[in-house]
Structure P
Amino acid sequence: MTADLIIKGASALTMNPDFPTASAVAIADGRILAVGDDDAVMAQAGPATRIIDAKGATLLPGFVEAHMHLFGGGASLRHLLLTGTKGFDAICDKVRAYAADNPDTKVLYVRGVDYDMLDGTPFDRHILDRIIADRPLAFVAFDFHTMWANTLLLTETGLLQGKELGPGNEIVMAEDGLATGELREVEAFGPINVYSGEERNGLGLSTGGEPDPAPTPEERAFDKADLRAGLDWCARHGITSIHNMDGNLYTLDLLKEIEAEGDLPCRVKVPFHFKNFMGLEMLEKASMMHDTYQGDWVTSGLVKAFCDGVMEGFTGYLVDDYADRPGNRGEPLFTEEKMTEMMVEADRRGLQIAVHSCGDGAVRQVLNGYEAAARANGARDARHRVEHVELIQESDIPRFKALGAIASMQPPHPPGAMDFPVEPAKTRIGPDRWHLAYAWRRMIDAGAHVPFSSDWPVARIDVLAGIYAALTWEPWEPHLPRQTVTLHEALAGYTIEGAYAEHAEDRKGMLKQGYLADLVLLSGDIEAVDVADIPSLNVALTICGGKITHRA
């Protein structure tokens, strides 16, 4: 067979332990035809073969983004990003300029907001009113678990007087009986997304259900444009496989349409989102999604759930009290009994499970559920996942290897590692638990499989920035253990470990003959540059299924 494309002259890191380095890769019919030195691989060239000289740059398997939110991420590219902005005047200038540039936008969404942008003064509706009072304004926390709204938006959405919500969700109320403007978790701020017309891109998170009424052709086209924008953004960053962490049939259908049109630049796994108000019978829909969407491009077979929220907003579920709020440990979104019932049934159906678990109480509850599922149904290679694991109890670390559970973690997330501020998370967790926070090193050393990701749009999707964070994150205090990893471990976290997490290590995550032709070429040699210069590298070329999806 003659190659369609050959990349030669590369410093290829194959992630294949049997053949770890090479200089050339040949591709044919969407698969890797050969991996080796230039002379051996060039023997696969024919008159029509396209040849690219990497000039010594690093060639890797395509990046696997093991936890992200594609639909909402694509939509967020239309919103104002405030990451790194500090002080009222700077915030005000940027928001008012954005408002002036978007006069017809129904709700002005401002994202990337951290909890300490005003140096200790918390956001409320009055502060937002000082910025803009005559148009609906929503500030979205960088973690997407808290939103702040101005008075007009609270009034328009019926939230100013508060409302009853389910466990783990809160409209923070002031002493005057009116909402402060702080809305914690998706049930609290969901009405804002409905009011703004942005609810369809968030249904996979908010309800797990389908748009009702059915979208018009114009709305479908608008939503496909958001998905395409998100997919293209992923390809620009070397991503070839996406583990989406929210979803519904509508998302799957739109992705299949994009695939049919020949424009799908990434492989996407979309879960069924099980919510705490659902009965076990809803898992039949998860099985249907799994049976309907199979293949190498658009797949399902995953059940996603949330056990808790985030520690910054006191919605993470802890074993012991928050250090700065005695008597409060947070509240799980599911009772342990209901969570376990869901897990046993999903496991019985042969589905994989992934549960958002930031606090150590949530991590423990989820591991308990996986243990119960194995007892009830018998052990199998399920690879059930715990998402985030931002805090863990010492005794729960070895349980990951024992249960075969995946610790899905995000190097951009530790406060101070990349874009997120150290406070208030450091204070919330407290000194007695700092050594057990964001413990990638401990998890890897304990034998857990640890795929890496960004959780975009929560964090920047930039994989190279994530690798840098994994290599360099400094402990909050000098006496704390470093949780950093080696370069090879970081690259594995974004390649073969992500493939393993989706039972796909037999066809992706390595540069190996017969594997899917998913590759990323960097702008330089990542092993040769100083660690400090890794963020200055970029993605020169992304190939997915043998097709160039991005070229710098």
Structure Q
Amino acid sequence: MNLAPPTVEYGLLSPMLIVLGAAIVGVLVEAFLPRRRRYAVQLTVALGAQVAALVTVGKEWLDLGESAGRTAVMGSVAIDKPALFLQGTILVIGVLGTLLMAERRIASEVGAEQGASGLDAFTPQASAVPGSVAEKLATKAGIAQTEVFPLTMFAVAGMMLFGASEDLLTMFIALEVFSLPLYLMCGLARHRRLMSQEAALKYFLLGAFSSAFFLYGIALLYGYSGGLSLGGIDDAVARGAGNTTMALVGVALLSVGVLFKVGAVPFHSWIPDVYQGAPTPVTAFMAAATKIAAFGATLRIFYVALPGLEDDWRPLMWAIAILTMVVGTITAVSQSDVKRMLAYSSVAHAGFILTGVIALNETGLSATLFYLAAYGFSTLGAFAVVSVVRGADGLEETDMSRWAGLGRRHPLVGVVFSLFLLAFAGIPLTSGFVSKFAVFKAAAEGGATPLVIVGVCASAVAAYFYVRLIVLMFFTDPPEDAPTVVVPSSLSVATVTLSAAITLALGALPQPLLDLANDASRFVR
């Protein structure tokens, strides 16, 4: 028997290969370079690789022209405009997230003499037992955590592949490639080490369960269609071949895996604890990029492999979308911690984005892509602002009541954070308004008008807890020992400034990105 050798189109895969190469270089830097030189080299490699990959994505977009796209690696990876749109968004989020993770400003005024080294969010020695002598010695020595950079590169590469996977096995590999680094990164917090390790453990255990469901769903769909390619599954559905019950159970199990990653109810229980316990720069990157990658894979699964089963899966997704919007919104109202409030806000937004997925039309695809990009920048910026609000002991101050009067004492920070909150609420002239209008319009065109009504009502309720925090910051007297804002380095300033500018620009002048999203409204089949 003659086996044909596999063909790999390295040029088409170059954006992902560049990022993976940077991750491998980062591992070698950690192994062989002196510790004092690692930080600058790791930051340069990470940023350089992501910028180079972003340029390559742009070139591939232009090369496609009017073509629907191409496939690579024997049809297992799609190089089409939806995949390139998602990859470009993830890379921009990755650059901003890397800048935020690179923050190492030491501020003695916030208690550096007590080991609270300013805005450095990462423990100097992750393997040390919290509170141990080894950890204290590492802190005193001023050791900087640099392993986070290659871990971030692995995560970015996996996310780029996840939304571009054209067969289920490649999708599963991509899922694990970006999930495993995130599990580790969640446990690297410099302060509140036990909470951080608890977050990492919860994320790992629940993520392992969701991966098992995903893999079991792949096995059942393979048994149904006789293949793993998304197009092959669609063909099997069109032919009516195989056991339909097996296919539906496979779809349900597969959905558990992707719905866990997007944080949809009832698979959302990990989000508040992980978002609160992880280092805030990691939370910012994870909250933005993971949702983009996971929804990219969700769109590809339901739009490419399963449109023929829409009468079976759409009612279930309707129920999940409604539950997600309602539970996320109502639970966020009762939160007293800023990070947990943003976490439940993320759950609610997952429900809003699902309305675009359920639309199952080109308008729904383009609207969802626009929403993912707009939401990603707002989320990254919001968590970046949270990272600079510190108490007298130098620790992050996330108790909502302690933010009273923050906008009066630090007007610029208050205004910028309010901009992100208003975008989440969907107020006009922000990216959130355009995003919600786009997905709700697509859902109405797709026959999901009741879902739109629920979404509008949930948005109205959600506006309450966003505006409540704005009122607290600007119209409430501050406590006696009110937290302060630590002035960050130019790295964090750039992250917040760019995130705010993009959020405002996408609200006032959304058409350029909308045109890109509309151009990316067709998957290659």
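Read-outs throughout are calculated quantities, based only on the coordinates presented, and are distinct from any laboratory measurement. Keep in mind that this is a model prediction, so the values were computed, not measured. Cβ atoms are built from the backbone, for glycine too; each structure is taken alone.
With mean count of other Cβ atoms within 10 Å over residues 50-57 computed per structure, which member of P, Q shows the largest figure?
Q
When mean count of other Cβ atoms within 10 Å over residues 242-249 is calculated, the result is 15.4; to which of the structures P, Q does this value belong?
Working: P: 24.9; Q: 15.4.
Of the structures listed, the value fits Q.
Here helix-only ellipticity at 222 nm (-39500 (n - 2.57) for each DSSP H run of 4 or more, over all residues; to 500) was calculated and came to -9000; which of the structures P, Q was it taken from?
Of the options listed, only P reproduces it.
On volume of the Cα convex hull per residue in Å³, which of the structures labelled P, Q is highest?
Between P, Q, the highest calculated value is found for P.
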